[in-house]
Structure I
Amino acid sequence: MARVPDVQQLLRDDIVSGALPFGSRLRIDELASRYGVSHMPIRETLRQLSGEGLVIIEPNRGARVRPIDIGFVEDLFDIRSAVETMLARRASERRNAGHVAALRAAQEELEAHVRNGDFEAVRPVNQRFHEVINDAAGNPGAMSLVDKHWLLAAALWQRYGYDDGRFYDETRFHGVINDHQHLIQAIERGDSTSALLLMGAHIEKAKHDLLARMTAAQLAAGLEQPA
């Protein structure tokens, strides 16, 4: 029988992949059958994923995958920008040689994946790049908040084609690479103002990119509906 952490990862993966659509009901009996466990691990898993922001638990109505709309995504990225710009500023003030080396290593790996068209590998390496900056900042509370938002962002990016190239845009990926290079330089030289501004602009670009993809997908879905 699967353990609770295993069930959490299975359900998390099904939400991120789109196997369980945004807004869909999560019925305990169905999930227990799906993952081959009793009701107790499912209840614990739903509580955990509620804390991560992937699931909403409503009194007397049960649980469902968090519904997502344009306004929610705008709020999500605004919060992320407020926190990660602060972390970038602090990282530039507290960084050491190990942090800079880790950033360069992640950047080299990301660039290699882009050159090879390995889109599935880009997102986790991009996340690792940001995690190094956040770790250098040394603010565990802020990092915990960012981690929660990364889970939601991962679900959105995968849902709208980041990993498989459905919306591949060479200019977009080269823009990410360019942003990262400037961030590394600002952090390495201890330029806190530039690090903050660069991170803010970087996240703003990501927000507009995702919103454009969501809008395009929604329009396409509308066109596919029967007249």
Structure II
Amino acid sequence: MKLSCVIVDDEYLAIKVLEDYVSRTDELTLAASFKNPEEALAYLQGNPVDLLLLDIQMPRLDGFALLARLESPPLVIFTTARHDYALKAFDLNVLDYLAKPISFLRFQQAVSKAVEMLNYRNLAEKEQREEDQFLTINADYSSYKIPYMAILYIEGFGEYVKIFTEKKSYITLASLKSMEETLPDIDFCRVHKSYIVNVKEIASFNHQKINLFDGKEIAVGRSFRKAFLARIKG
């Protein structure tokens, strides 16, 4: 996994040292280097990167001010000749604080933290995406995670709904309205006051009824007809 990084430092020699370290680090690729922090800010606002190697003491715009102006900052490693900013830096949840002169070993340790953090974030996002592909319900004194794509249709019964899949059905305490709000609207459509269907399960339809691939016939409610037909016909 390669992390894109940006170097911001008003000292030319400091930039050159960090550029050399980046070139010797397999996990990093250099996106850009800046002596001018205002130019760096403009670049970062339009070009998201994984890691920012940021000096603190700079004219016109110091590292703290630059970081505060980034809406979604990347991981940040401060690089500075000052030791007295460390507490303030860590209050900002920066990844690491490297005091100059920076050894290559210390630089590698900080980069390892960045790689570990990005791997953790990617894993968490992957797990969240997978979690988002399931409908979690309580039924029959148990909890179930039903893949969205396994749902054929849902029928409402007042305060309850019955969720039909190819293998079985589940009755749970929920309104059809709450199901409509929970299910991804790209895959599901409310077609009747009592029914939501998985649009990928529709075998045929007209303005009055829908036939699903499993043979189920569902009426299209008058108040839902226009929206349903517009949705299906694109």
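No value in this document is a laboratory result; all are computed from the given coordinates. None of the values given here were measured: they were computed from a predicted structure. Cβ atoms are built from the backbone, for glycine too; each structure is taken alone.
General observations
- Top of I, II by relative contact order in percent (Cα under 8 Å, 6 or more apart), largest first: I
- For mean count of other Cβ atoms within 10 Å over residues 140-147 computed as 14.0, the structure of I, II it came from: I
- Source structure (of I, II) for distance in nm of label points 7 Å out along Cα→Cβ at positions 28 and 180, computed value 4.4: I
- Parent structure of the calculated result -26000, given that helix-only ellipticity at 222 nm (-39500 (n - 2.57) for each DSSP H run of 4 or more, over all residues; to 500) is the read-out and I, II the choices: I
- Comparison of I, II by distance in nm of label points 7 Å out along Cα→Cβ at positions 20 and 188 - largest value held by: II
- Among I, II, structure where Rg/Rh (Cα atoms, Kirkwood Rh), for residues 108-147 alone as derived comes to 1.12: I
- Origin of the value 14.6, where mean count of other Cβ atoms within 10 Å over residues 60-67 was derived from one of I, II: I
- Read-out semi-axes √(5λ) of the Cα gyration tensor in Å, computed value 56, 19, 16, structure in I, II: II
- Read-out FRET efficiency 1/(1 + (r/R0)^6) of positions 92 and 156 (r between Cβ atoms, R0 = 25 Å, to 0.05), computed value 0.00, structure in I, II: II
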